[in-house]
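Below are structures written as structure tokens.
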Structure 1
């Protein structure tokens, strides 16, 4: 599951600064980026033969990943997603959903 890495990375890079708790710890960020990359390696293999995380239909499995995936770019981790083409296609597919656009003011 990507969330332990994605949420902690977003917390360390985005929320820590936003809430005035100082700058991100570079060593912690590096560790979280490595963990996220490894996790997305597994997702990459799965998404090579599946449209969504739990098969060929959008489910809660996809939905629960969306909030932190939506903040990975702000956390400086867009390159990790970009390095996983099937994950990137999945993200483009799920983030193009009308409800997601409305929820994000688009």
Structure 2
């Protein structure tokens, strides 16, 4: 959803055999949505990472850190009950504000 110069991206899951791969894939999808709508990854001001199994939070956080690097949006890592689809191990959300606004 886009409101003025802000985009809200929710509940984005990725594909892959493990939480690291799924997180990287989900973040790639988030970046594509951003770019397709005139935003950049650098515009992200808040990111939320939701994991189903908190035992693997470090793998998810590592993937998140590799993608965002020095961007450093406000970040929350949340443990959730298993997702509706048991194959989903992680979901990401993001809020971005278009640069220069």
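Values in this text are rule-based calculations from the coordinates and carry no lab data. Bear in mind the structure is a predicted one, so any value in this text is a computation, not a measurement. Cβ atoms are built from the backbone, for glycine too; each structure is taken alone.
Miscellaneous remarks
- Computed 42 for relative contact order in percent (Cα under 8 Å, 6 or more apart) - originating structure among 1, 2: 2
- Origin of the value -9500, where helix-only ellipticity at 222 nm (-39500 (n - 2.57) for each DSSP H run of 4 or more, over all residues; to 500) was derived from one of 1, 2: 2
- Origin of the derived value 1.0 (distance in nm of label points 7 Å out along Cα→Cβ at positions 43 and 75; candidates 1, 2): 1
- Label whose coordinates, when distance in nm of label points 7 Å out along Cα→Cβ at positions 27 and 51 is calculated, return 4.6 (choices 1, 2): 1
- Value 2, 13, 22, 24, 18, 12, 6, 2, 0, calculated as P(r) over Cα pairs in 5 Å bins from 0, in percent, assigned to which of 1, 2: 1
- Structure (1, 2) behind the derived value 11.8, 36 of Rg and Dmax of the Cα atoms in Å, for residues 19-58 alone: 2
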